[in-house]
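Just so it is clear, none of the values below were taken in a lab; they were calculated from the coordinates. Keep in mind that this is a model prediction, so the values were computed, not measured. Cβ atoms are built from the backbone, for glycine too; each structure is taken alone.
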Structure P
Amino acid sequence: MPTVKETFDNMASRFRADKASGTSATIQYDIGGDGGGTWNAVIKDGACTVSAGPAASPTLTLQMAAQDWLDMTAGKQSGQMLFMSGKLKLKGDMGLAMKLGSMFTM
């Protein structure tokens, strides 16, 4: 199983530009626990750039535990279920949060 850092290192290569047309957003990921940290993804002009560290003014912020993040990126858990069970906290553009899963291949 990949580490949290490895999932973010590979995130840009899993980006599906065809599902993100017209999207211009900055998403911050606050991953807690063992191996966690903060990363941000900028989606603009059909491209995705992922960097370590917080974003200046994110459109959407996701907060979750490292194991939940790994389970979600491996397809073992859905973002919707994590959100409904309180394990995924969202701040910002909820419409973007709903679209986010389709913008990346798992």
Structure Q
Amino acid sequence: MAKFEVKVAKNGQFYFNLKAGNGEIILSSEMYTTKRACMNGIASVKKNAPEEGRYEVKTAANGKLHFNLKAANHQVIGSSQMYASESGCKNGIASVMKNAPEAEVVEIAPEA
């Protein structure tokens, strides 16, 4: 089962990773100054993930592919890992589209 993991960075800011059922990270957020803003980001991902037109595929300088998920206002709300192939990137998008809307949200305690 897919899940959003909410974490606190060393600088006190919040971020999330969307993990597929196999534990692979399929989408990561930017840093948020508040937990509430981070939760709003997750809500936006859940809402926008099923819409194919919200994804933008990009090619990095090293030739690998990655994608961004954008909200209706064109703001990036999540970014993928790098993929070696176009098919891998497309599979990543399909996984976010399928998994994000129903994924549970789990808060991960900061490491001591």
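With volume of the Cα convex hull per residue in Å³ computed over the structures P, Q, the top value is the one for Q, the highest of the group.
Computing distance in nm of label points 7 Å out along Cα→Cβ at positions 14 and 30 across structures P, Q gives 1.6 for structure Q. Comparing mean count of other Cβ atoms within 10 Å over residues 62-69 across structures P, Q, the highest value is found for P.
Taking distance in nm of label points 7 Å out along Cα→Cβ at positions 22 and 78 from the coordinates of each of P, Q, which one would give 1.7? Computed on structure Q.
With helix-only ellipticity at 222 nm (-39500 (n - 2.57) for each DSSP H run of 4 or more, over all residues; to 500) derived from the coordinates and found to be -6000, which of P, Q does the value describe?
Comparing all candidates, it corresponds to P.
With distance in nm of label points 7 Å out along Cα→Cβ at positions 6 and 70 coming out at 0.9, pick the structure among P, Q it was computed from. Answer by label: P.
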